[in-house]
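Colleague: Below are structures written as structure tokens.
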Structure P
Amino acid sequence: MTAPVRKLSISVPADVAEQLEREPNASAYITQAVRDRMRLDALDAELAHAGIQITERGVAEARARRAAVEAEWTSERRQGLRDRVRQHVQDEAGGGLQQQPAA
């Protein structure tokens, strides 16, 4: 059974319209974007209820800290971690027959 839908007419800036015109299913694209935003709004409300306020400054500081951490990681370190994770997943799927040395 399909959920009921409503047809809307909206106005968007040109750059958004261009993006939507490239999408094979603009309605699904918009629906997903709105639902993503609804989840973020719900998270903000939940955090506010717990006494945690999200501010632009706090977001900027968190992004800066993340960028600093990411800058410390070389491409070799990232690839090594990906390889270990991939091997772990394969080992788990195959019964864990091989063991990787600790990093």
Structure Q
Amino acid sequence: MKRIDIDEAIRLHNTWRRQFLNAFAGGNYADMPLSEHRGCMLDKLLANQPGVSTTLTETHVRFHDLANEIVELSQNGLGDSADLLLPELNETAHQLVAALDQLRQQLPA
């Protein structure tokens, strides 16, 4: 089994997050990457990796749940409510990076 590259995992998720936020900021909902795991490569990297904590998995799922909620609110004309979730989305992204850093420390060199 291939060992997860933590730096690549962080880069992939940050790229996804930037694309999502840029599309949201521009009001281009159709251009938003899929908010579910299908559109995020980090999910594929985490699958079947030894040492992946429940906290890491749950944080990743929470991030995408928030993104889904933002899209839903926006598409239903509730952009102001969607805006209120952006700080939580960013905080969850930071928690995800922290969990990935913790995984890095647990992996053998």
Structure R
Amino acid sequence: MLDYLIKFIMGGAIVVLATYFSKTKNIFLSGIITTLPIITLLNMMLQIKYMNAQEFHLAQKSGILGAIGLVLFIASCYVLTNWVKPSYAIGFGIVILFLYFWTYRQIAG
């Protein structure tokens, strides 16, 4: 039970940091926390703990797909905010991300 509490606190700390950097308008750190690898590292530690080597390897393959999707999503939001409000850019970015994953599933089977 203590394990879940620690994980809950760590996740909450990341949300608090994201909120703080956004409110203080610290553009650089607010942008960096979007792609902060802390969640990735925490998730990999959990995967190592609960998966065998083969499952871990396959999970990292999916992680590469997710990383490409993240770059596509953030780049879409960045480009689209030249023409539309940020909330609309995020919405369009989500649609683009969905289409990316859907296309991948169609090709990969």
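Every number here is computed from the coordinates shown, using simple stated rules; none is lab data. Quantities reported herein were computed from a predicted structural model and do not represent experimental measurements. Cβ atoms are built from the backbone, for glycine too; each structure is taken alone.
Colleague: For distance in nm of label points 7 Å out along Cα→Cβ at positions 17 and 65, which of P, Q, R scores largest? Numbers along the way, then the final one.
Modeller: Details: P: 4.3; Q: 1.8; R: 2.9.
Comparing P, Q, R by distance in nm of label points 7 Å out along Cα→Cβ at positions 17 and 65, the maximum is at P.
Colleague: A value of 16.2 was derived for Kirkwood radius over Cα pairs in Å; which structure in P, Q, R was it taken from?
Modeller: Details: P: 19.2; Q: 14.4; R: 16.2.
Clearly, the read-out refers to R.
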